[in-house]
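The following blocks contain the structures, represented as structure tokens.
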Structure P
Amino acid sequence: MLRWSIPGLMIALGLMQTAQSPASQVKTPDYKACGLEVRLDRARPLADWKKTIAGYSERHYAEKTWELKPQALVMHYTAGEGFPWNLVNSKDFAGETPGLASHYVVDGETIWEVLPPFVRSRATYGINHRALSIEMVARDAQDLAHRPSTLKSATRLASCLMRFYQIPEQKLYSHQAVSRMNPAEIPEVKDLIDAHPYHKVDPGENNMATIRKGLRQN
């Protein structure tokens, strides 16, 4: 007479599956196949981030999760001269955890991944639950317009991400457009705490036009 343990019986019946974390099942872009070198040496530690961004998402979007399924892409400038270390080190912003963090920072030909693209960021109020965010190092729109290598690198990165996640060009947004919090303009915008418009001007409409032109040429 055969004696089955519960795991053995489950295997025999084809019911046992290998446990995997959600992140282990997520495919991410092959940056090298896109001709990009993306640095990971300034990445945010994820252990605490996942917990706190899940709480943020529950409060603001009624979705208690750190996972992101990208449906849109938002472009920003950093409003500074150098790498914005607050995107890596900040613990809170405006009295609320977590700190600020985008997915990518671009400075000239250098691209850093701060957060992996399957993890929610806190970079674009109102759409963090749906969008990837790319920060371009520049003081303002005029300064960014005079940084062609940064615009070119950001465009190539955007193209890679949009192809991989099948994000259409109409879902490429400026932070300025998102900040108007107008669902008629951007259907994804939402916030349960404060859905009023706020003031952002990045990265500038002329710079968005340059990026969109580059995408079409790509």
Structure Q
Amino acid sequence: MTKPEIVYVFDGYCGWCWGIADVVSRLARDFSDRFAFSAVSGGLMLGPRIGPLGDFADYIERAIPRVEQMTGAKFSDAHMKLLRQRETIQDSTLPAMAFSLVTKANPATNTIELAHAILKLNFDEGKVLSDADSYAELFVAFGLPETTVLELKSRSALAGAESQFERAREMGAESFPTIVYGREGQYFPLCQGYQNYENLAHALTVLHREPPPL
């Protein structure tokens, strides 16, 4: 029998996704015998939300202490230095393209680890996610040639990013992070926003013991 799914819908620009990353990794480790875990790149910064990172700096600086206090995640000095750079554009398309390039080249990729790696580029390493060259080392780490960055620069992987965004919408992800329960092709958002490990582990235990009717 096919395992039910737990899908983690994240975005590379989502601070709360960075906050919940370790929780999701721990869940995937502890419940992999009962659920099939995967990640989808969702699309936080699209359309009218695309713009300079500096436009969001005040909001982000106010939010970071709360995220750190609630989740234990840390936002690096390198990331904080990016906040006032108006030339840095936030656009969720490029990280989703990078995500789709890796998964297309290797369908067996651990997408939870890939999601964490993209978040780490932004919030730990202080890389600019709208710069294709930021993904060179990530591609190599996941078995792709460094020259894969040329596909980002040419935007030839745009269809892959749009497919990610569409899948996230179809599963009901309206904000990030969203964790989705799926069974027999039907998907139900389990939570939207941050939840701690204990709450989510309890929910997964109940779902495994008493699967909801379809």
Using relative contact order in percent (Cα under 8 Å, 6 or more apart) for the comparison, can you identify which of P, Q gives the largest number? Q
Among P, Q, which structure scores highest (criterion: distance in nm of label points 7 Å out along Cα→Cβ at positions 76 and 148): P
From which structure (P, Q) was mean projected area of the Cα convex hull in nm² calculated, if the value obtained is 11.6? Q
State the single structure among P, Q that was used to calculate helix-only ellipticity at 222 nm (-39500 (n - 2.57) for each DSSP H run of 4 or more, over all residues; to 500), giving -14000. Q
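All of the numbers you see were taken from the coordinates with simple rules; none came from a lab. Just so we're clear, the structure is a prediction, and the values are computed from it rather than from any experiment. Cβ atoms are built from the backbone, for glycine too; each structure is taken alone.
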